[in-house]
Structure P
Amino acid sequence: MLVAPSILSADFGILAKEVVEVCAAGADLVHVDVMDGHFVPNMTIGPVVVKAVAQVATKPLDIHLMVEDNTFFVDLFAPLKPRFISFHYESERHHHRLAQKIRDYGIKPSIVLNPATPVACLEDIIKYVDMVLLMSVNPGFGGQKFIPIYDKIRQTKELIQKRNPSCLIEVDGGVNDHNIHRLKETGVDVVVAGSYIFGHKEYKMAIKSLKV
């Protein structure tokens, strides 16, 4: 299991230190939540802060766009060369075009589904992305309770095996040591964890508990 700590739950007063510590503690990716206050009822960080994060991170960035104007934000963050840029199915009209735009930057495109968005929406786009991010909370805020989406994960895994076997499944929201084993069993490859990791006294222990 790959683990991507979400800096949304980090102490922004000492953000650089937090990023350095989770990377040293065994993180595989650094998850960055970008919210515009329109697609979701919250605003987070822009490219200036993320650039500072990228400069101290020793692991690749995993940027999750929760925005209305995806093209604008892709152009804004692509120069930072993250490993992934994820965009929401619900906020984009031209999924294939945006996925190709991300790939043209040398970045892996990823598509996100909210908890209530059916897996069937992935049918035509799954071949063009490198990862599917399934939300197990409604996006916008950290620290929410996990919504059981195990059947959805299984359905996504089945579709991936048929259409794009190398595509990864990432889950974001309420991930902890209580649900990690079942997430692994249902086919998840990457988990995002914010409050579970940053709320733990020992980041290394928290991350290790998720590497099943």
Structure Q
Amino acid sequence: MRILIADDNDVSRALLEETLLGWGHEVVVTRDGAEALQELRRPGAPSLAILDWMMPEIDGLEVCRRVRQEPERRALHILLLTGRDQTEDLIAGLDAGADDYVTKPFDQGELKARLQVGIRLVELQEALAHRVIDLETALSNIKQLRGLLPICSYCKKIRDDKNYWRQVESYVGEYTEAEFSHSICPDCYRTVVKPELEKLGGRRPPQGRD
């Protein structure tokens, strides 16, 4: 997982970077909120960020607020790193847009556990996003059948974009994932099939000679 960290303290930042690298993550390092915002707005930015609360110029809370105002980055999972542990401070951080928090100095076990939760959520969001794309693609294909379809009044074949007349089953099967099972509707049975059966039933086989 690519993880962005933002911390203006050299020692804390280096320790955090070393810890994440040791766990096999790719780390994007920033030293203040302004630099963090710049990195998070780049194409292909990390989907998970660890932000220090207290930073010069733009603090972690303000980074949270600004990121949450940008629709394309709302899926970002933000973990706030803070030395504050008062309930009102934690509520303020969550209200600003943070998803979770870790108090400083951080415990490695706690940080790892909270990161794993964030990673699972990010992976779930990405899977859902791909699913939405697949559904939108399927819907766009279905929409191709909307509008005016030229169909023969007699044989009921459909004329495609290349001016070929095709069976309905073939045409619909190409533009959707629908499959056909054939049966006989009540009207056709009454007006077509039943009279044919009656004709067959009324015929007598020719009589043979003794």
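Computed from the coordinates by the stated procedures, all read-outs in this text should not be read as laboratory data. If you're wondering where the values come from, they're calculated on a predicted model, not measured in any experiment. Cβ atoms are built from the backbone, for glycine too; each structure is taken alone.
Here are a few things to note about the model shown:
- Between structures P, Q, the calculation of distance in nm of label points 7 Å out along Cα→Cβ at positions 50 and 178 yields its largest number for Q.
- Each of P, Q could give helix-only ellipticity at 222 nm (-39500 (n - 2.57) for each DSSP H run of 4 or more, over all residues; to 500), but the derived value -14000 comes from Q.
- If semi-axes √(5λ) of the Cα gyration tensor in Å, for residues 34-129 alone is computed and equals 20, 17, 12, the structure in P, Q: Q
- The greatest value of relative contact order in percent (Cα under 8 Å, 6 or more apart) among structures P, Q is that of P.
- Which entry (P, Q) yields the derived value 0.93 for Cα Rg over 2.2 N^0.38 Å: P
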